[in-house]
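S.K.: Next up, some structures in structure tokens.
We did not get these values from a lab; they are worked out from the coordinates using the rules stated. Note that the structure is a prediction, hence the values are computed from the model and not measured. Cβ atoms are built from the backbone, for glycine too; each structure is taken alone.
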Structure P
Amino acid sequence: MSELEKIAIAKAREAVMLDRSGSRAEAIAKYREAVQILTRLISLTDSPVIRAVYKEKLRQYLDRLAELGEENYSRGRMDRDMNVRNEKETLTVERSTISWSDVIGLDDAKQAIRESIVYPRLRPDLFPLGWPNGILLFGPPGCGKTLLVGATANEIDAILYTLDAAQVMSKWLGESEKNIADLFNKARRETSSGKPVIIFIDEVDSLATMHQVEVGGEARARNQLLKEMDGITAKNRRDYLYVIAATNKPWLLDEPFIRRFQKRIYVRHPDANARRLILEHYTKNLKLADDVDLSLLASETEGYSAADLYAICLDAHMATVREMFENDLDEPRPINMSDFRASLMKRKPSIIKENLRKYEEWSQRYGAS
């Protein structure tokens with residue numbers, strides 16, 4: 001445990017004790033100090049599991065401060081401050097720090113992306129006919145599509161634009177058509193100097209679905225996207241502007257849109273071996289009891305996505321942290337098998353078996369990896 005963590009725990013304990021004794025002003029002061037330190041810890045940690053633990057404790061103390069009359073420390077306000085970018089922006093621009101080692105399994109998908117994007121970037125002279133500029137990732141939710149995009153952007157040092165298609169119409173309203181055109185124009189200017197750019201469209205089925213009836217704004221946005229796709233997926237193109245789209249419902253996409261993607265890659269749900277590797281990845285920085293058998297746990301989690309497995313590890317770890325705070329201990333105990341099983345009881349698999357059959361059928365018909 002770091003010194004900063006020890007200080008945070010000490011401040012939190014003092015705050016709780018003062019709170020219970022009725023010393024309101026002193027308790028508020030200690031809660032404030034704990035909040036400041038936890039906020040600092042959240043920004044310093046590299047572990048998503050530990051970060052989530054800090055955030056849960058932070059929000060508990062913010063709730064208590066609000067109850068004590070400290071409106072400036074309300075949970076709602078802090079949530080807005082911490083998530084303002086995600087909530088208010090449909091488009092984000094970033095440099096990815098995700099590496100291939102963060103993408104567990106998915107070897108076929110990784111190889112297909114390397115051949116389509118990474119290899120042409122390294123040796124464009126070997127691709128006289130050009131390379132794929134449109135890639136569709138399809139498969140169950142929570143299985144690594146977004147991670148694949150991040151790792152790809154990092155590998156080729158690309159500027160990554162992430163467009164949430166589900167929010168385009170609601171957030172951009174009547175500006176959808178113009179903003180889509182502006183985005184692609186900006187990306188083209190950046191690639192003209194040789195800099196690779198990836199436009200990642202998440203939940204693309206929201207924009208390119210087989211609609212029976214379309215209102216004017218939806219139709220214009222959809223047609224503009226198709227037009228822009230035509231411009232970058234023409235034969236023999238040799239620039240570094242890529243559109244990568246992701247969908248959990250590929251069967252909703254219409255034929256004209258599907259044809260814009262030269263590569264259509266099935267991002268499969270994890271099998272038992274992949275689940276074991278994922279569990280090992282998420283628990284590598286956690287203290288585990290001797291009775292923990294990750295291979296057994298992997299065999300018991302059929303139908304769980306990578307995101308589900310992360311949540312299970314987080315829940316199990318949170319149980320030990322909760323005990324530490326509630327029982328005034330110095331350190332959380334090691335996570336045991338019962339903690340994992342308790343988490344499994346509360347969290348059902350998110351992958352629907354019926355949909356797996358639909359993914360396989362769609363892949364057989366349209367897959368092109």
Structure Q
Amino acid sequence: MRAVAKIFLILIMFAAISLQAETVQIPEWHKLNAKLNGYPEVGKTVELVVNLESLIGNIPETEVKLLLPENWKSDRISAKMPAVRAGSFSELKFQITPTDFLAQGSIVVQANIIVPKSAIAEKIKKDFKTNSSEMIKTVLNWPDLAKRYADVAFAIFPEESFYPLTGHMWLDYDDTLTPREGFKGPAYYDDKMLSSHQAQTDVEMFEKLSAFMVSDKDFAKNIALSGVDVKKKEYDYFSGLYVLAVKDFKESRYDAATGFVDLLLKKLPEKGVLYENIKISAHNLRALIFWAQGQKRVAEDALKKAFYVNRKHPLQRYVLRNIGLLMVSRRDDVTAQQMFKLALSYKSGYTQAVKEALILGEK
């Protein structure tokens with residue numbers, strides 16, 4: 001048995017040494033980045049900036065190509081990036097004009113970079129005392145030309161463009177509450193990635209977990225040791241309550257929707273950046289429920305509560321626009337115009353709010 005145990009130990013040590021050798025990586029020698037200088041909008045030109053940085057060695061002139069969405073326009077499709085000295089960077093600029101709306105847009109930048117093999121080999125020889133010969137051999141066997149890519153992801157909808165893509169995106173509008181011709185209804189968040197069935201399961205599961213944690217003080221610690229993330233389950237519970245509320249709201253079951261929203265707002269921690277998104281969304285949804293039932297004054301109060309969760313939060317562009325729409329429905333165009341302007345101070349590229357502010361400005 002001792003001999004077997006000794007052999008087993010040697011095998012483990014050998015595996016650990018092998019793993020360590022395999023995880024030694026050749027140092028990064030360049031960085032390729034691309035970004036848009038603004039929000040992409042249909043029919044409007046936006047600047048695309050491509051940046052190539054050399055971390056090791058000098059990089060000669062580099063060919064850069066663009067892969068654009070179909071039918072999109074650019075002042076040029078390819079260009080030469082100036083040579084880059086070690087430790088510095090070069091950049092190229094393209095003028096892009098979107099021609100279509102895209103829910104999942106992407107611009108791909110391809111750079112054909114001549115690899116500074118000698119400089120990389122010298123860096124490896126200097127910094128790595130072990131495995132350097134194998135690493136250098138690997139580098140010298142690389143193709144002379146490295147194709148590298150950078151992706152710029154965005155979304156363009158008639159109501160709003162999104163870049164960069166973040167969690168601060170509301171894509172849904174309730175047009176049954178449209179206050180006047182030329183306007184859209186108020187915006188709200190609808191999590192389409194989470195089904196109502198899964199939401200119900202998450203809610204029921206956490207309620208059972210909560211009951212066990214109340215009756216057994218060690219239960220939370222024990223399930224955490226078994227790999228269950230209680231905080232994640234709690235967040236899923238909050239998300240589930242919200243999804244169920246939205247489902248009932250969309251089906252005009254306002255009492256049921258109110259019940260889920262009220263429970264969510266009661267259970268959410270009073271403080272914490274982690275929950276600001278869902279808290280703002282919940283107060284906003286509560287306002288829309290009141291609004292749909294003709295209770296506009298109470299709806300306004302609910303929207304104000306959403307705003308005061310965090311007045312600097314990016315989602316407040318939606319809340320302020322919704323307050324503006326509520327004012328339009330009450331024929332208070334002066335206050336409505338102020339709300340639209342405030343909404344645009346959070347994001348000047350909020351297309352729908354721009355259109356509606358112009359309508360009010362014409363009167």
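S.K.: Here mean count of other Cβ atoms within 10 Å over residues 31-38 has been calculated and equals 21.0, so which of P, Q was it run on?
M.R.: Derived from the structure labelled P.
S.K.: When you work out mean projected area of the Cα convex hull in nm² for each of the structures P, Q, which one comes out largest?
M.R.: Q
S.K.: Where does the value -15500 come from, among P, Q, when helix-only ellipticity at 222 nm (-39500 (n - 2.57) for each DSSP H run of 4 or more, over all residues; to 500) is the thing being computed?
M.R.: It was calculated from structure Q.
S.K.: Another question, if that's okay. Comparing relative contact order in percent (Cα under 8 Å, 6 or more apart) across P, Q, which structure shows the greatest value?
M.R.: Largest calculated value belongs to P.
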